[in-house]
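Rule-based calculations on the coordinates, nothing more; no lab input. Nothing here was measured: the structure is a model prediction, and the numbers come from that model. Cβ atoms are built from the backbone, for glycine too; each structure is taken alone.
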Structure 1
Amino acid sequence: MNFQKHILVTGGAGFIGSHVVRRLVKNYPDYLVVNLDKLTYAGNLENLQDIDQASNYRFERADICDAAALKRIFESHQITDVIHLAAESHVDRSIEGPMEFVMTNVVGTVQLLQAARAAWGKESGHVFHHVSTDEVYGSLGDTGLFEETTPYDPRSPYSASKASSDHFVRAYYHTYGLPIKMSNCSNNYGSHHFPEKLIPLMIHNIINEKPLPVYGKGDNIRDWLWVEDHASAIDTIFHKGRLGESYNVGGLNEWTNIELVHFLCQLMDDKLGRAAGSAAGLITYVQDRAGHDKRYAIDATKLETELGWKPSITFEQGLNNTVDWYLNNQDWVAKVTSGAYQTYYEQMYANR
């Protein structure tokens, strides 16, 4: 079959990436979607079981830091476009071990830019869409919103590594004319999220009646974006966004961490048939994270006015959907938290 586009999605077995891959495979049968993933702890192919036999889907296990592997993949699949999501993304892990974040998020991104530049040359019609985070902007006070023109002010090794990758992507546009588009998103939530992040961790611990750790006083504020809305935004920017431009993607949902945890507790008590207040009794305040940003909030006006995108559901609706998914997929949670997928992949690929 002759495909209109051959899109390489990096990190496609991860949380956000799997939603993007599924959307592209299902909505664009005339596109070949190539999922490149290293399959670290946060990525697993069971996230994509429903589409892994699709005629327009391929999988490549590779590291974006591996220049030879990237060259082979670009050539063998005739890659015409890239949606780059592969990244180390957990702030706490970046504080404990920053070098892995430098290698994957900075060096890996530059290797991917090099591969795209070598494959495409001066040809037109290509897109390199780099997906980043609002954490590159630093921390907001009580008022104001992050705009595309907000100066970068990263505060953690994770956000510093993503800020660096953003700068390299822009540099390749201005220096080499690589056809890039960029997006910076707020905190995502939804199904298939590895249970180290706030919402899936709280759901998992409430189910198992374990302590609910809340940093500091729990008064840090985040803007929450449903992952399927983020996937639709990436789709929109990839197809309609202007080359060389950056777009902020936000859910228009500002909640303090403690308000969010209390809402989850009430929701979970109801769904699990437990007495009101049972889950809230598990809340445990812990020492605040080093360099913990006070508030994030995205101004997505540019994306809405230029490209017509806006969130499809409220945070309460999305959170209800998310809780239901985790309650109905406890086997998935058990496997990813036990490392069973990692062992399986290592055995599968041992002789390749």
Structure 2
Amino acid sequence: MRAGRRDALAQALTPARLRESLAVVRPPSLRNACVAGLQAALGVVLAAALARISPWPQLAGFATLGALAALFGRFAPPQVRGRIVAQAGVLLAAPVALLSALAWQGMPQWLLLLALAAVAGVVASLAHRAQLGAPGAVIFVFAASAAIAPTASGAQALARTAAVALGAMLVWALCRATDGLREARPAPPPPAHPPPGLAPGPSARIAACAAAAALLAHAAGLAHPAWAAIGAIAIVQGGYLPGAVHRAWQRTLGTLLGAALAWWLLSRGLSFWQVVLAVAVLQVLTEAVIGFNYALGQVLVTPMALLMTSLATPGAPADMALSRIADTAVGAVAGVALALLLSTLDERLHLARHHRGVAHS
């Protein structure tokens, strides 16, 4: 059985991989997904409202990032869920604190991008050690990417961190109050991962892919190179090569459609509260559909992410949507290329067996 890197690339690009990436499957628990989405959505609204009426309304975008902690631990028992959401909140706030401090020191963007990649590897390792599960490190890196925007003072860097922590504390309380709405069901088996621990191998791979994608996007002059890093991480953070290839197809196709929806929403001239409401609705819808197919989720994740970005750093709608497409493409290419380059023989044999099995089915 041929299992070289060139063979793996040919197998990754076959139409069979595209067809597999479009398959719709039954999620483990639609109810739990919707409850987690509702908890995060309500947290987004409350965090944004508190920030808006505070003396620091410009921090509303960072406050909503903390609410993403509610996406973790949706299958955990109530007593364990509180710990998972709290740990997720720490992993959302700590990278924001670090990267905001580095941005305050005037670090050039390419060094900030390397710092973001290093943070990605560390939080991936810590999330694995804590067994936080899906949606994985990509959420923490998305929050951290907002912190590389310039900051004028140390006080502003601290305020960003406090805003994220506020959002996380709100959803922790919300989850404690509403976890009875979830159904008791065991978590689905995770993809192939190392045993609990620091997992230095996969974490180093995530950091390398994030750095390569971000620096490529930066060298190409793209406006948001951190988004390329996020795309690469989403592709390589889970499992074996077939999963990485499927994620690349799904993320690219979903982003193309989602960017069009994002451009339409951003060009409407929505008010602050309309943006917050749109983010909340998209959050619930995302969790409802992403379990069926990751590409469907990306159609909704893309406008939601861009709307959240617009709360913190407003930009031209067309520019943001086009940048999202370009950065996603760079991230997908870099993610698959490095997944193949850094793959083990066992992973390539797994892909070859998978490809052979599909071809003969």
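The value 24.1 for mean count of other Cβ atoms within 10 Å over residues 79-86 was derived from one model only; which of 1, 2 is it? Walk me through the intermediate numbers first.
On the way: 1: 24.1; 2: 17.4.
Answer for the origin of the read-out: 1.
When you work out mean projected area of the Cα convex hull in nm², for residues 215-334 alone for each of the structures 1, 2, which one comes out largest? Numbers along the way, then the final one.
Details: 1: 9.6; 2: 6.9.
Max of mean projected area of the Cα convex hull in nm², for residues 215-334 alone: 1.
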Among the shown structures 1, 2, from which was the value 26 of relative contact order in percent (Cα under 8 Å, 6 or more apart) calculated?
2
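Determine which structure produced the value -24500 for helix-only ellipticity at 222 nm (-39500 (n - 2.57) for each DSSP H run of 4 or more, over all residues; to 500), calculated from the coordinates; the candidates are 1, 2. Don't skip to the answer; put the middle values down first.
Values: 1: -12500; 2: -24500.
Traced to structure 2.
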Could you tell me which structure in 1, 2 was used to calculate distance in nm of label points 7 Å out along Cα→Cβ at positions 7 and 39 as 2.4?
1
